[in-house]
1. Work out volume of the Cα convex hull per residue in Å³ for each of structures P, Q, then name the structure with the largest result.
2. Given a value of 2.5 for distance in nm of label points 7 Å out along Cα→Cβ at positions 33 and 169, point me to the structure among P, Q it was derived from.
3. Could you figure out which one of P, Q the value -13000 for helix-only ellipticity at 222 nm (-39500 (n - 2.57) for each DSSP H run of 4 or more, over all residues; to 500) was computed from?
4. Which structure, out of P, Q, was semi-axes √(5λ) of the Cα gyration tensor in Å, for residues 41-144 alone calculated from, if the result is 25, 20, 16?
5. Matching task: 28 is the computed value of relative contact order in percent (Cα under 8 Å, 6 or more apart). Pick the structure from P, Q.
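Just so it is clear, none of the values below were taken in a lab; they were calculated from the coordinates. Being a predicted model, the structure only gives us computed values, none of them experimental. Cβ atoms are built from the backbone, for glycine too; each structure is taken alone.
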Structure P
Amino acid sequence: MEVFKSHRGIMVTLDRANVDTDQIIPKQFLKSIQRTGFEKNLFHDWRYLSDGKPNPDFPLNQERFKKASILVARNNFGCGSSREHAVWAIQQYGFKAVFAPRAERNGTSIPAFADIFRNNSTKNGLLTVELKEAEVEEIFQMVDRYTGLEATVDLERQRVTLHLPEEISFHFEIDPSVKEHLVRGLDEIRQTLQLEQNIKAFEDRHNTQR
C-alpha cells in the first residue's frame, strides 16, 4: 500500500447523497477474478447513456474534471453492500481522497461515509475525509466558480486547503490508528509483519512446551 502524507489535485463534485456501492460499481461488473480494470465502469449507470456513449451531463465526463483526483460527495457515501470493489474502482480511476459531510436531519445524525466503505478504504489506502456540511457546501460552490480548482489534503496536519486567490482551509478529525496506517503505508499484512519477531518467539515457546 502506498504511503499517504499529502496530496494536491483537482476536485470533482458529485451532488448526490446516499451513493451506494452498486451505483459506484454495479454488480454485473464484479465477475472478474482480477483486482484490476474496475475504473472503466465506475459510476457506470450515471456515466453512460443507454447506447453506451458517455453522458455529457455527468461530472466525470466533463473536460474540466478529466484529471480530478479528489472526489467530493454528499452524506452517507458508500452505503449498501460491503463490496470492496467500490473502493478499488474509485482508486483505479485515479482518486486519492473522498470528501463527504456528516449531516444532521431532524435531530438524527447522518454519517459522511458508511462504516464498511470507510473501513475498506482504509485497508486499501484511500483517504476518506469527513468535513462539516457547511464546509462541503462551500467546496461545491467554489468548484462551480473556479474551473480546475485544486485542493491539498495534508493528512499529517489533518487539513484540507482550497487553492483559491485567497486560500481557505478546513481541519478534519481522523482516528489516530487510521492516520498512522495511511501515513506509514501499512496494510494489515505489513502491520502484522511488524510483530514478526514476537510471533516467532511465541511459536518457539509454544513448540518447546509440547
Structure Q
Amino acid sequence: MTAQAANPIILLGPPGAGKGTQARLLEEKHGLIQLSTGDLLRAAVKEGSALGREAKTYMEAGKLAPDDLMIRMIADGLQKPEARRGFILDGFPRTVAQAAALDAMLEQKGLSLGHVIVMAVDEEALITRITGRMTCAKCGEGYHDSFKPTAKPGVCDKCGGTSFIRRPDDNAETMKTRLAAYHAQTAPIIPYYEKRGILRRVDGMAGVDAVALQIEKVLGAV
C-alpha cells in the first residue's frame, strides 16, 4: 500500500528535526513530490519571478516571509503538474493562518489532508545534531560530523564529491532563536490539527530508517 495522491502529507517539527530527509524518502518510495518552502523560495528568487523578487527583499533582510507571500508561493507550487501525483509539505504551514489558507486551497482542488506527522525531538540533543551537519555541494547528500560521517574523510559516499557546505545558521545561538520562533508561531498548529484527528507523532530522535518506518506505519504502508 502506498500513500494516496489525494491525501497530501504535512511534516511538522522544529528546525533540524529531519523533515527534509524524511520527505525525500517519501518522494522516492511513493512517487510524491516535496514542496519545501525553502526550495520554492530559492527557486523563485533564481528565476527572478515576481514572487521571487518579493521574497528576495525579505531573505536579504534576514526576515521570515509573511503569511501572504508564503501562501501564494505554495499556491504556485500546487500548480506544478507533478503535484497531481501527491505531495509532502515541508516548512508550510508555519502559522495557524497559513494552515487555514492551506485548507481553503486544498478544498478548491477537491483535496483534503491525509496525515499531519509531528517529528518529536529532544531540543538539547537537536542542537548537537544541527551544529555538526553538512551537505555535499555536488549532489546534496547530507552528513554529520558525529552521527553520519563520510566513509572516507572528505569524500561523499554517494557521488565522490569533495566539497561540502555548512549552513551559516547551523550554530547553537541561531538554533535557539529558531526554536523559540517555532514554539511561538508553529507549535500552535499542532492542536489545530489534533482536533481534526489527523495528527500523529513519531520519535524524531530515532535513526533515519527507524523514523521512516514509523512514518510508513502512520501512512498505513506497512
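1. Details: P: 159; Q: 132.
Biggest value here belongs to P.
2. Numbers: P: 5.0; Q: 2.5.
Here the read-out was taken from Q.
3. Values: P: -8500; Q: -13000.
Derived from the structure labelled Q.
4. Details: P: 23, 18, 14; Q: 25, 20, 16.
Structure Q accounts for this read-out.
5. Details: P: 25; Q: 28.
Computing relative contact order in percent (Cα under 8 Å, 6 or more apart) on every structure in P, Q gives 28 only for Q.
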